[in-house]
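Below are structures written as structure tokens.
A short reminder: the numbers here are calculations on the coordinates, not readings from a lab. Remember, it's a predicted structure, so these values are computed and weren't measured experimentally. Cβ atoms are built from the backbone, for glycine too; each structure is taken alone.
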Structure P
Amino acid sequence: MRAKIVAGNWKMNKRLEEAEALVFGICQSLKDATIDDAYQLIICPPALYLNTVQDVISEEDRSQIFVGAQNCHEKDAGAFTGEIAAPMLTDLGISHVIIGHSERRSYYGETDELLKAKVENALRNDLSVIFCCGEQLSVREENGHFDLVEKQVRTALFHLSPEQLSNVIIAYEPVWAIGTGVVASPEQAEEMHAHIRQLLTTQFDATLAANTTILYGGSCKPANAEAIFSKPNVDGGLIGGASLKADAFVELYKILREVA
């Protein structure tokens, strides 16, 4: 059975005290939620705060709250000023890393081939990968969104072994719905998630595809989450803005558990 997940990408937000307060608030808001290993929260703060966030999370809460990084380099070490290596994250006890977020693709020119190398290196260093894929508005308007997402997934993931793929979470982000206030309809989200799962079925097998978690990432918040999370191929969300508020983030987690 695939995991149901709400992952929070803080991006470049929060000062140190705010980060501590946010994580503490998330933990407090979860006190009345029954622990269930099938449902997970992943918090991805700025790299400087990875240790801080881990320290705030109690041993009890660590069974359902995981800490992830927002990015890592494709090499284990080297003269790459300002970069973070996957082994460094592993040394900190970090469990997950986001690879291929649309902002990394568009602002920093990360290509499908580069992301393939990053995925390989993260998995080699025992990190679970949250691999992002998705189309820009111009691509969708030209009806090229299925082909583009297939190319992104095929290049980065299809060379992996089934065992490696079992440590990959896929996040579909319609780029036109990130930070814009526009949200893909539940039907649009389900259509793409089903398409991705079918790609995995064709390349690997139906069982592996059925066990792969696919998240929706695009202006998801408590007001629209129930309609999106209730779709059969949507397994939760990669959350941006709503992850910066403890109540909203935990509410998304509770909604996921109610509708799944």
Structure Q
Amino acid sequence: MTDDKQPFLGHLEELRRRLVICAIAVGIGFIISYVFAKQLFAYLILPLTKVLPDDSRLIFTNLPDMFIAYIKVALVAGIILAIPIIFYQLWMFLAPALYQKEKKYIIPFVLFSSILFVAGSLFGYLVVFPYGFKFFVSFATEDIQALPSVKQYFSFAIRLLLAFGIVFEMPIVVLFLTKIGLITPDSMKKFRKFAILCSFILSAILTPPDVATQLMMALPIIILYEISILLSKAMYRKKEEKSETEET
């Protein structure tokens, strides 16, 4: 076997090991979460049930739907519980590409990555969900009643929660990409108009078709993008000062 193949296989083995650890962490989180699956699902549907008429309920049309819903909600909760470990394994996999001094930032990266993901999901749940579901339910009339199904609601809600969680990771991702030299503050500024357009397109795809709800997703993305530019600028300035110091 050639020398160039050995490092590649070594990286694959390291990736496999990290993924196995993540899977075990998610599995443990799933087991813990399944015990409280019924309560977790009740919290998940709370933003919708608050805007439904008093005599309305969620329905399921296939017998296994509720069982599958509890399994899925426990799985998602398990992933959220395992987020710190998942981020830690991710950063440790990337650690060989970092300098020794930079590796000390792995724990803060993991901490803030986890906080931002949870913050994004909570923002979607506490801010966007109530307005979005109120918009949908407003189409009900005396002759037309809203009968949301468990399966459809769960798919829609989880998609939004994960989307907000991932979007809120932007500052951390930008810091890392700036650190390894893939992006610069100037490139982000040039990309600003396109980023704003993309934020509205993304919000239009993921949120209900009303302007208020779409703005509630698009505006945080734009704000996060501007914060990311400032963080990138600070990181880039620090890199330049370090380079100047090494040259002298």
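See the values below:
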{"quantity": "Structure from which 1.00 was derived, FRET efficiency 1/(1 + (r/R0)^6) of positions 198 and 222 (r between Cβ atoms, R0 = 25 Å, to 0.05), options P, Q", "calculated": "Q"}
{"quantity": "Structure responsible for 118, with volume of the Cα convex hull per residue in Å³ calculated and labels P, Q on offer", "calculated": "P"}
{"quantity": "Answer label among P, Q for the case where FRET efficiency 1/(1 + (r/R0)^6) of positions 214 and 238 (r between Cβ atoms, R0 = 30 Å, to 0.05), calculated from the coordinates, equals 1.00", "calculated": "P"}
{"quantity": "Given 14.5 for mean count of other Cβ atoms within 10 Å over residues 54-61, calculated: source structure among P, Q", "calculated": "P"}
{"quantity": "Which entry (P, Q) yields the derived value -25000 for helix-only ellipticity at 222 nm (-39500 (n - 2.57) for each DSSP H run of 4 or more, over all residues; to 500)", "calculated": "Q"}
{"quantity": "Among P, Q, which structure scores highest (criterion: FRET efficiency 1/(1 + (r/R0)^6) of positions 110 and 190 (r between Cβ atoms, R0 = 30 Å, to 0.05))", "calculated": "P"}
